[in-house]
Structure 1
Amino acid sequence: MTSSKRDMATSRLTSLLHDWDTGSKSVRRRILQDFVAQNQRRTGPELEAEFADAASLFFTRITSWIRLTYPSLIF
């Protein structure tokens, strides 16, 4: 990945994380729906490239939110 592509990926990730962190339940639901629609057929390495090797930052937020929102689910 070139430096400019990596910078753009980092910028998109930063914006996504900010929207997630400040978003309401409905905003987070929309973010998840958009994420699934856009990445349905991508592999783990492709997602890492898309998220500037920091996809785990987003996935950790999703997991934590699900655990807090739906405590009866077992992981």
Structure 2
Amino acid sequence: MRRLFWVALGLGAGATGAILAGRWTKRQASKVAPATIAREARGGILELSKLVAESLEEGRRAMREKEEELQARG
């Protein structure tokens, strides 16, 4: 009886481990799927373009302020 208990417990633990490992593997595979990588790259490019646009606008604003300051002096 004791032996049957340990065999059943071992089979249950092995099956549970196999199921959890399979789920983990599927999640990891979906993270590196080409569609996921492309979506993340697109998001990064959009974020970079937004940052560049903001930087350009800030530069233009600073340039206008400096020009107004120089014109006020002269």
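Here, each number is a calculation from the coordinates, and none is a lab measurement. Predicted model, so just to flag it, every value in this text is computed and none were measured. Cβ atoms are built from the backbone, for glycine too; each structure is taken alone.
Quick check: 1.00 is what I get for FRET efficiency 1/(1 + (r/R0)^6) of positions 29 and 61 (r between Cβ atoms, R0 = 30 Å, to 0.05), calculated from one of 1, 2. Which structure matches? Before the final figure, lay out each step's value.
Numbers: 1: 1.00; 2: 0.05.
The value was obtained from structure 1.
Which one of 1, 2 has distance in nm of label points 7 Å out along Cα→Cβ at positions 5 and 53, as calculated from the coordinates, equal to 1.4?
The read-out was computed on structure 1.
Here helix-only ellipticity at 222 nm (-39500 (n - 2.57) for each DSSP H run of 4 or more, over all residues; to 500) has been calculated and equals -24500, so which of 1, 2 was it run on?
Only structure 1 yields this read-out.
Comparing structures 1, 2 by Rg/Rh (Cα atoms, Kirkwood Rh), which one has the largest value?
2
Match the computed value 10.0 of mean count of other Cβ atoms within 10 Å over residues 13-20 to one of the structures 1, 2, and report its label.
Attributed to the structure labelled 2.
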